[in-house]
1. Please state which of the structures 1, 2 yields 2.02 when Cα Rg over 2.2 N^0.38 Å, for residues 406-517 alone is computed from it.
2. Relative contact order in percent (Cα under 8 Å, 6 or more apart) computed as 29: which structure among 1, 2?
3. Can you say which of 1, 2 returns -16000 when helix-only ellipticity at 222 nm (-39500 (n - 2.57) for each DSSP H run of 4 or more, over all residues; to 500) is computed?
4. Which of the displayed structures (1, 2) returns the greatest value of mean count of other Cβ atoms within 10 Å over residues 134-141 on calculation?
5. Work out which structure the value 1.11 belongs to, where Rg/Rh (Cα atoms, Kirkwood Rh) was derived from one of 1, 2.
6. Which one of 1, 2 has mean count of other Cβ atoms within 10 Å over residues 94-101, as calculated from the coordinates, equal to 18.1?
7. Once distance in nm of label points 7 Å out along Cα→Cβ at positions 230 and 294 is calculated for all of 1, 2, which comes out largest?
8. Please state which of the structures 1, 2 yields 0.05 when FRET efficiency 1/(1 + (r/R0)^6) of positions 238 and 494 (r between Cβ atoms, R0 = 41 Å, to 0.05) is computed from it.
Structure 1
């Protein structure tokens, strides 16, 4: 019983949250001059200052745990959380007042059971412990009387909640209607005409034709808002010529990379280990006589090929078996041979030749790596001086002249991805820069430094016809293709309607028992949806840019009688019942609160908030 009441109480508190905005409207401006020990009076119930402060602290701790930041009272007030807490307490007090009017209460025996079921009040033997009970309440700042009264009120509220929520059931006709809609099926056949199959007569439109399309469809040829940005950049690659690399350092780096430059010959091998040499020899004999395959031997052992795969191995990885395995042809099985796990058969699946790179061959790559690393450090050392120059009023043009930085201008949009715009660091800075910002040093992922200045913002605008001409020509061809496709589709539709069926030579495809959520690749996205709006035996033309489909509805089918549909019906009914119960409880709780006529002592409320820590 205790567990059930706690579960309902948690649900109950969350349901109440949905009533706060409406509920607060009824008491927010009313004051009374009763005892300052309470912040609100709801019917015969008081919301004490202590209760209000504890709820504020609980809300504060929850927010601080969620955000990881301190949440002072001023910020909680700005977010309206003080009103949320007050509204929640007033809603609870209104239900307490209602429960008292109804004569509901928790008896002493049930109270004892509730207390004994709380883990914090139990001793090492799992039984109720009076000392543990008193200690826990002292730490929470509560007296036994206060806690027990709270527990009685919570139990009474739970009884009220159960009375409203239990038995609420939505009419089954709604569930059946929804299930019928979701599970409804259609069988249909269709013929598809592909735009890619249409051979257009080659025509060269005049500039006047293209200009007319351009002007009639201006929205298709718009340039996005564009930032005109000047930037100065110092890249590590610009400093490579200034860096000398010591031969000894190159040799040391080459030796450190020996695994990369001195790769020995390898084999791709699978190894099947046996308990003893006799079992391994018997398995090998079965392979030689055709009595078994390597795969069947693996499967007999309860293994998979993945379990026995050794990957690519060197001679050093194979121990005493290395010579025989490396001598075996690809595709053959060597063994029985020794392994660290016992006698084994080895299947050789591939041969990887040795890859030996000499120092002279690797030298250019090593020089570039060492020089690039030093160049990046050199860029970093210049960053502070460049930043100081910018802070002193130097322009990007002066930086390019005095410090050898690259100077360029870019027309930047969110779609820009060429050259420096390919770097996330530059894109972030370009997106944020404004005309009021002064250039400052930033870094790119490759170690380059840069600074930017916003020169101008160009609003969304039509792309000049001369620059958009290729796009206009493509649109003209697409329109011709779409028109031809539509004409062929309409002709096919007319023929099918006249004959009542597709012609014998047509490439007819059929689908059986599809639901609304079915997906058919390559056909227009709206095809399945359109089919559900048709009558049996009817024809319809459905077209998109890639194809035109003439479809005939063959049959309207009810939802499939399956376990999935049964589970769906049950889930829908449960969800609808729960929604109805919650709506009923919200309406009831709002009525209870209205009848309780809540009143707020604003002075006590202000005092509680002023002293809140």
Structure 2
């Protein structure tokens, strides 16, 4: 019993569950028409446990369809294509036939495409909204706000150094929903609510915008308004194939409501993996669902990201659940933000986050996410500014762990701008030089801002579109991020497969990771301390030498003692976030002869022992 529409050689098989037992029918439309061309009742004798099926010999290129049960027109939740939603943000058509199911194109030439299957340890993730990423007028792409527009940006992403994209929902979600303020009751239909509130359905004010796309939808159909042409399916496949050609992965986010059957979820994820060659999924669903789908054979080769907790994963790891799982939650972000802004009693938590790797899964680390401040806003605002959302600034989190560096909002003061630049470099260093998989929020690397709005879910405008006009003025930060990603990739000690033990279990003379402070080999993580040194032994990751990262989050310069390097080796400074050109070229790196050195306030420094 296969629900939905399946194209077969001798026709199209249609399946439908009738929950109340009333006999349904199939509505067929000529392509692009809102008038049914035919209504075909499902055979009563074919019904089994409320499931009806029939086969019709029609061309999938010429027809669209819906189901009908009683007087109600039902859009197929399993439809592989949705027709009637080709314009993003369009007010829903009042006609019951305004939205219809369609048939995906057949016979796509993948040209031998293969999934890169990058280990999480080698991935640098980049999180974005397909429409918002290229809609801005200065995005320098021809097909703005689409899968094709994103494909045009692959050279930029490759140069930046990211190799894994995570897209906010791209399945066919409803971006226009009736505003609850004009709905008289939860049980009322949209038409009844509009009539009761005397609101014109054609006005924008009657509808709330869901720009992000989280929530229910047609989980099997790529979003039609994210296509520059008539085929979102083909454009998405072109994007996947182009990314794979550059050894880059594509991960999709799915938000399933609590009513979604686990069988539907399993079928959905398998379909996207097989039909679109998707490399992995970030799934929002109830815990019991996550536990079950983690066992699917699909995730022996594909990635699964969710809000796993270490003890939860450990229990399933004993059952040898597949290794392509990753935990993603706000723990790293909150601890690191607090330390970055100068809060006390945060150093010990940060030391743990640097090497955190839950048993049985990878760890995704981020400083910003789509839900919250951008990186620039994180260092420019002490509080949220969500007035434009129309909810009296009551929506969005009040717990941002942000610091405006002296002035709330935009500033032209040189010392404030320099401080904000340094803090953003520090934030990237904290993320990129930790053991987990770093996730960058699109546009943060060149100063994208949402004007202090930490919950812009209802905006499709310049506020939420990635601002490519800042790329030129923020060259210093973009260059730093590019160099930091390259440095991470060049040093396996910064992204090891194994969990660091802080012991010398190989008897090489140095532990894999050690902590230092004013005294070498000692850091007591006192509550007032905001600085520490971390030394990595390269031999544990197959490279030579030592790597020492000095973190100073204090508002005053701090002294760091240097461990004695092996005979014949010296310490060389290779990075300093207090400098405009933070990464020093090889010829400018001079040996440090002293046994200690000072690190400026709110600065991160990297030394190499070679």
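Taken together, the values in this text are just the output of simple stated rules run on the coordinates, not laboratory data. Bear in mind the structure is a predicted one, so any value in this text is a computation, not a measurement. Cβ atoms are built from the backbone, for glycine too; each structure is taken alone.
1. It traces back to 1.
2. 1
3. 1
4. Across 1, 2, mean count of other Cβ atoms within 10 Å over residues 134-141 peaks for 2.
5. Computed on structure 1.
6. 2
7. Once distance in nm of label points 7 Å out along Cα→Cβ at positions 230 and 294 is tallied for 1, 2, the winner is 1.
8. Derived from 1, not from the others.
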